[in-house]
Every structure is written in structure tokens, then in C-alpha cells.
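All of the numbers you see were taken from the coordinates with simple rules; none came from a lab. Everything quoted here is computed from the prediction, not taken from an experiment. Cβ atoms are built from the backbone, for glycine too; each structure is taken alone.
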Structure I
Amino acid sequence: MLGWALAFLVIALIAGVLGFGGVAGASAGIAQILFFLFLVLFVVSLAFRFLRKAS
């Protein structure tokens, strides 16, 4: 999932440089959503890992 976020970030940067505002904004929004979703899933997996070790 982090790979998808990075891919959309690259698309947003390229579109921004080339002047495609709508595409850049949409890609940046998708990249941001995917990044935060990845971050939440990472924190949840760490929490489950620590809870499993504790029991």
C-alpha cells in the first residue's frame, strides 16, 4: 500500500510540474489518503504484535 501512495505522489508531482492542476490535485489527494491508511494499518499491526507478545 505504501508503494501505491508513493506512485500517486510521483504522478501528482509530475502532473504539477507539467501544469495539470486537476490531475495533480486528485493524485495528491489519493496519495495522502493511501499514506494515512497505510500509517493506521501499520500502527494497528504494531499494537497487535505487542499484545500478542504480552500474552
Structure II
Amino acid sequence: MRWWKVLGLAGIAGVASTGVLIARAQRTRQAYTPEEIRSRLHARAAQAHGRGHKQ
């Protein structure tokens, strides 16, 4: 098998695995209610503010 075929197959496998990871992350994000998201964002902002970062 030529090197360009192997490279092409590796690229296709990479794209497929990236799609799987994106879909999994999207399902995880959709599992949160708006209130949970808001509270997480407030907690992260408070943590960043406590470290001295400017918003």
C-alpha cells in the first residue's frame, strides 16, 4: 500500500473520531438545564475574578 493511501485513511479516521467526540460533547452540554449552565458560569466567573483576572 502506498504512503498516500495510508495517510488518506488516517485522515478519514481522524475526521470520524473528531465527529464522535463533538457529538458526545454536544449531548453532554444538552443535558444541562439553563439554570445549571448559569450557575456554572457564575462560579467560573467568580473563580476567575478571585484569581485577579479582569473580565
Practice task
Using the calculated result 4.2 for distance in nm of label points 7 Å out along Cα→Cβ at positions 11 and 43, pick out the matching structure from I, II.
Solution key: II
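Supply the structure label, taken from I, II, corresponding to helix-only ellipticity at 222 nm (-39500 (n - 2.57) for each DSSP H run of 4 or more, over all residues; to 500) with the calculated value -33000.
Values: I: -33000; II: -28500.
Considering all the candidates, the number was obtained from I.
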Handout entry: At a computed 6.3 (mean projected area of the Cα convex hull in nm²), which of I, II
Key = II
